[in-house]
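What follows is a set of structures for review.
All of the numbers you see were taken from the coordinates with simple rules; none came from a lab. Predicted model, so just to flag it, every value in this text is computed and none were measured. Cβ atoms are built from the backbone, for glycine too; each structure is taken alone.
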Structure I
């Protein structure tokens with residue numbers, strides 16, 4: 001097993017994760033970043049996207065997260081985001097319906113402001129759908 005470090009994922013509603021991991025991958029405003037133990041001190045803005053972690057127990061977990069920040073210091077990585085949902089918390093069918101509804105809102109937008117907001121909602125819906133498909137119990141093309 002790779003070297004472990006402490007990871008905290010925190011939202012305004014409270015802690016979503018607090019435990020040891022050997023790696024974490026997330027999307028910063030500069031692109032995807034992978035964090036291993038011993039990463040140099042680092043602070044970055046996070047875009048809406050997927051967070052992937054590999055826990056001390058050997059489990060790979062995926063989360064859909066909205067914008068925020070990541071702060072890396074020594075043995076601790078803290079991710080502060082507006083929202084975060086683990087794959088197992090997202091209903092794949094509902095996520096698909098939300099994505100389709102968001103796509104329709106983009107097409108119906110009448111002003112540039114409405115269009116930008118609709119595109120943001122669509123981006124979040126796409127991430128949720130992508131993460132929902134990573135649930136252990138997800139079956140593609142189910143009847």
Structure II
């Protein structure tokens with residue numbers, strides 16, 4: 001088990017099965033919440049967590065064993081990054097793979113802060129510009 005930033009735990013097996021070795025996605029995405037644990041952190045019923053994911057208000061990843069997990073990097077102090085939705089919408093216009101979006105959001109490139117860090121710092125315009133450029137490249 002690994003703990004999210006709010007102390008909630010989620011099984012690391014949802015990102016990589018221990019019997020098969022550690023998935024590289026575990027390092028890229030980091031700890032994840034289950035529907036139930038994210039529901040507790042956000043104070044929402046599980047059905048509303050699913051609805052938020054459907055609306056791209058929260059990033060949902062589906063594992064190979066058909067389990068929904070939610071990267072902890074998008075949650076701080078009991079709330080989801082408020083500017084996530086427009087960024088996810090832009091990324092979706094380039095590729096329909098939430099795992100690719102998670103990587104784009106959470107990985108530092110050339111020593112620069114990750115896109116999710118920049119979003120938390122309030123750089124919505126810069127991150128949207130980068131998301132649009134990336135989505136365009138993915139469509140090409």
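Where is FRET efficiency 1/(1 + (r/R0)^6) of positions 65 and 121 (r between Cβ atoms, R0 = 41 Å, to 0.05) largest, in which of I, II?
On the way: I: 1.00; II: 0.70.
When FRET efficiency 1/(1 + (r/R0)^6) of positions 65 and 121 (r between Cβ atoms, R0 = 41 Å, to 0.05) is computed for each of I, II, structure I gives the biggest number.
Which structure, out of I, II, was distance in nm of label points 7 Å out along Cα→Cβ at positions 41 and 105 derived from, given a value of 1.1?
On the way: I: 4.0; II: 1.1.
Derived from the structure labelled II.
Upon calculation of distance in nm of label points 7 Å out along Cα→Cβ at positions 73 and 97 from the atomic coordinates, which of the structures I, II produces 4.4?
Going label by label, the one that fits is I.
If helix-only ellipticity at 222 nm (-39500 (n - 2.57) for each DSSP H run of 4 or more, over all residues; to 500) computes to -12500, which of I, II did it come from?
Working: I: -9000; II: -12500.
For helix-only ellipticity at 222 nm (-39500 (n - 2.57) for each DSSP H run of 4 or more, over all residues; to 500), the value -12500 is produced by structure II.
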